[in-house]
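There are structures below to look over.
Each reported figure results from applying straightforward, stated rules to the coordinates on display, with no laboratory input. The shown structure was predicted, so the numbers you read here are calculated from the model rather than taken from an experiment. Cβ atoms are built from the backbone, for glycine too; each structure is taken alone.
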Structure I
Amino acid sequence: MTSDNIGSDPGDANGDVVRIHQPLTDLLADGVFPHNDPFGLYADLRAAGPLSWNAPGGFWVAPRHREVTTVGADAVTWCSGKGILTFEIGAEYPTPPTMMHTDPPAHTRYRSLVQPAFGRRVVRALAPTINAAATALVDRLPTDQPVDAVAQLAAVLPVHVIGMVLGLPESDWDRVWAWSEATIPGTDTHNDPELRNTLRDEMAAELTRLIAAARITPGDDVISQLVSAEIGGDRLTDDELAMFCNQLLVAGNETTRNTISGALVAFADNPGEWTRLLDDRALVDSACEEILRWTTPVIAFMRTATCDTTLAGVPIVAGDPVLMLYASANRDELEFGPDADQFRIDRSPNHHVAFGFGPHFCLGAALARAEITAIINALADAGVTRFELTGPVGHSPSTIIAGITTAPMILHTR
C-alpha cells in the first residue's frame, strides 16, 4: 500500500493532522474499478486508519464500521442534500434527484408519506406471491446442466416483483432491467449515451402514465397507495411521485438482483455453507443477513459536514464530504471479528450496513429480505445440493453498485 502526505487538515489549527491520499480513493473518485476484487484494497484502507483523504476529489473516505454508522446516524451534522455520490460534489439540483438526496424536515415528510406502502404488514401480504414466483422460476430452471444464474434466475425475480409492486403491465417487466441499467452510473451494459437517454425517457414516460392512471382509477399497487397517501392534507406531487417511483424501480431491481447473484456465487465458493443450510433450514434468516453483509450491493454513499466537527478524532471542516464505504465496513474486523472475511451463514450478531444506517435506512429492506429468502427456500425445496461455477464470474466495474453480470454454474441435484 502506498500513500502520499499532502499536507495538514485545514480544520486543525496545529497543522499536525496528515491527510492520506490512498490509491483506492482515486478508484472511488474515478467511478470504475479496474478489477473484480476490491476487497484487498478495502482491507488496506481500513488498516491505514479510520479516514483517508482524496485530494483530487476533495472528499474523505470512511472505510470502517464505526465511522460509517456514526455518520449515517446523524442527519444534522452530516447532510445528504449536497450529494450522495462523489461525482455530485459541487453539483446543484433544482429539485432533489431522489429522496436519498433530502434532509429533515423534507426527508421526514417523505418517509412519513411513503413508509406505509413498504411496511412489514404490506410485505407479509406480498410474501405468498413472492414465494410462488420464486418457486415457479426455480422449477423452470434447468438443473444438472450449465445455466447463467444471473440472466436465468437472479435477474428475473426482482424484475417481476418490482413490476408487480408498481403495477407495471406484464409486457413491460422485461424493460425494467434495461431501464435500471441505463440509470446506474458506471455500468457497462449500455455504453451508448443516446441509448441510455432513450431508455431513461421511456421509463419516465411509463411512470408518468402509471401515476396519472392511478389518480383516476387507483388499484392495490404501490403507485396507487402513494398517490392516495395523505397526512394532514399533505400529499406527494406528481413530480415527487415520479422521483420516488424512479428510485424504487432502479434500486429495488438492481440491488436485489445483485444480492441474489452474489449469494449464489458465495454458496458456490463455500459449498459447506449450503450443506449446513440444507441440514438446518432454521438458518435461512441468518443466512439472508450474511448474504446481505457479504454482497453489500450498494458500495458507498456520501454525506457532507454541515459544520466544523470531528470524526474518529480527525477535524472535519464544514462542507467536507465523507464517503461511507459500506462494502468495506461490512468486512471490518473490528466489528465482525477475525473471520470478517469469511462467509458464515450462522453469524450472530450481524450488524451489517447493507441497507445503510440511520434515517436513510433502506425503505425496501423488508421486500429485499422477502425475495432473498424466497429464492433460498425455493432452491432448497427443489433439491439443489450444490452450486458449481463453470466459468469466470462477470463483475460490473461500477463503484456504486456491486454488480454481477454473469455467473455460469450448474445447480446440482444429484
Structure II
Amino acid sequence: MVTPQGLARIGVLAGSVSAVALAAHTAINLRQLRTPRPAIHLDTTRPPESVSVLIPARDEQSTIAATVNSVREQLTAVGATPFELEIIVLDDGSSDSTAQIVAELAALDPRVRLMRGADTPPPPGWLGKPWACMRLADEASGSILVFVDADVVLAENAIASLVDELRGAHGAPALDMVAPYPRQESETWLERLVQPLVTWSWVATMPLTWAEQSMRPSLSAANGQVLVVDAAAYRFVDGHAAVADEVLEDIALMRAFKKSRLRAATVDGSRLATCRMYGSTTEVIDGYGKSLWDAFNGPVGSIAVNALLLGTYGVPALAAVAAPRGSTRVIGATGYAAGVASRAMVAHRMGERALPDSLAHPASVLAFAALNALSWHRHVRGSNTWKGRSVVTTGAST
C-alpha cells in the first residue's frame, strides 16, 4: 500500500520530471524560433507595398505620442520589400488628451490620420477592442495591415522586418499573419512576477515548428500588441468580425486564419518592439482579471492548466525546502532549478530581466493561478470591466 509520504514523493518526482522536460523543450524552441531581420539591400524588383498601421487608443495620453512617433520614424527602405506608410489612430471615446495629442501629430505629418469615436458601448455582440480594430481596418487602404497597441514603441526597422517576414523576402515561405511578441517591460513587483509569463508560457509549452506547419487552431500563440496581416487574407476570414466577442481576440484571430487554411507564425519581436502593458499593480490585477477566465477553454481547462503549472513548478520548489527526506529535497531542487533555467533562457533571449527574477518562478506561477481564480470570480459575477467598459457581450455578433 502506498503511504501518503510515498504519494507526495511521486508527486514531487512527476513535477520535477515535467519541469526538466519543459526546460529541454524551451531550449529546443528557442533555437527554432523565428527572428525577423530586414534585408541589407532593397530589392527594387519587388513590387512596392502599402502598409496601414492601425492604432486603437482609449485614454492613452501618457503613451500615444511615443507610439505614433515610433511609427512615423520607421525606415521604409531597409528591408527587401519597399513600402509606403499610412498611420490611422482611432480615438475610442477617450476622456483625456489622447485625441488632441494625435491631432497635433497629424498636423505635422500627412501620413497620420485621426479617427474619432464616441464614448459609447460597442454594438451588440462586440467587445471594445475588436470593434475598434474592425473600424480601423475598414478605413485602411494598405495591402498589409499592422495593428499596434497604443502603449507599444517600435524600433525603426520593425515594420520593414515584419513586412519581409510576411512576404517571405528571405527565402522562407510567405505568410498570411505574423505575430511578433514584443519585449515586455516590467517595473513594479507584480509586473516583474507575472509579465515574463506572457512570453515564457508559449515558448516553454508550444511545439513551434509543428505549430507553424500545422493548421490546428489550438496551436496558436499571438499577442495583440503587434499583429501583421495580409489585408486580403484578413478580409477573407472576416477580420475582427470573426472574433467580435472574444476577450483574447489576438489568439482567436490566428485561430480564424488557421481554420481558413492560412499560414501564420509566432515570432520573436523583442528587438523590434517594447511594451509596458500595465503601469501599476492595480492595472496588472485588473488587466489579467478581465481576460484570464477566457484563456483555457472554460473552468475545467483553467483548473487543469493551473494544477499542472503548480504541480510542475510549485510542488518541487516546496519539496526542495520542506521535504523530510534528503533524496526528495534533491529531486525537488532539480525540478526547481529546471523551472528557473527555462524562465531564464526565455528572459535572456527576449531581453528581459533574467536574474534575480527567474529565481521567483514558482511564486510567479502561484500569482498567475491567483489571478486566474480572481478572473473567474469576476466573470461569474459579471463585474469584469476595462477602461470603463464591461468585458461582456450582449446579443449576437454582427
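Ranked by FRET efficiency 1/(1 + (r/R0)^6) of positions 223 and 351 (r between Cβ atoms, R0 = 35 Å, to 0.05), which of I, II sits at the highest value?
Across I, II, FRET efficiency 1/(1 + (r/R0)^6) of positions 223 and 351 (r between Cβ atoms, R0 = 35 Å, to 0.05) peaks for II.
Hey, distance in nm of label points 7 Å out along Cα→Cβ at positions 103 and 207 derived from one of I, II reads 5.5; which structure? The partial results should precede the final answer.
Numbers: I: 2.4; II: 5.5.
Source structure: II.
A value of 19.3, 55 for Rg and Dmax of the Cα atoms in Å, for residues 183-302 alone, calculated from one of I, II, originates in structure I. When distance in nm of label points 7 Å out along Cα→Cβ at positions 119 and 327 is computed for each of I, II, the one that comes out at 3.6 is I. Taking relative contact order in percent (Cα under 8 Å, 6 or more apart) as the criterion, the top structure among I, II is I, with the largest value.
Matching task: -0.33, -0.45, -0.80 is the computed value of log10 I(q)/I(0) by the Debye sum over Cα atoms at q = 0.10, 0.12, 0.17 Å⁻¹, for residues 279-366 alone. Pick the structure from I, II.
I
Name the one structure among I, II that Rg/Rh (Cα atoms, Kirkwood Rh) of 0.99 was derived from.
Source structure: II.
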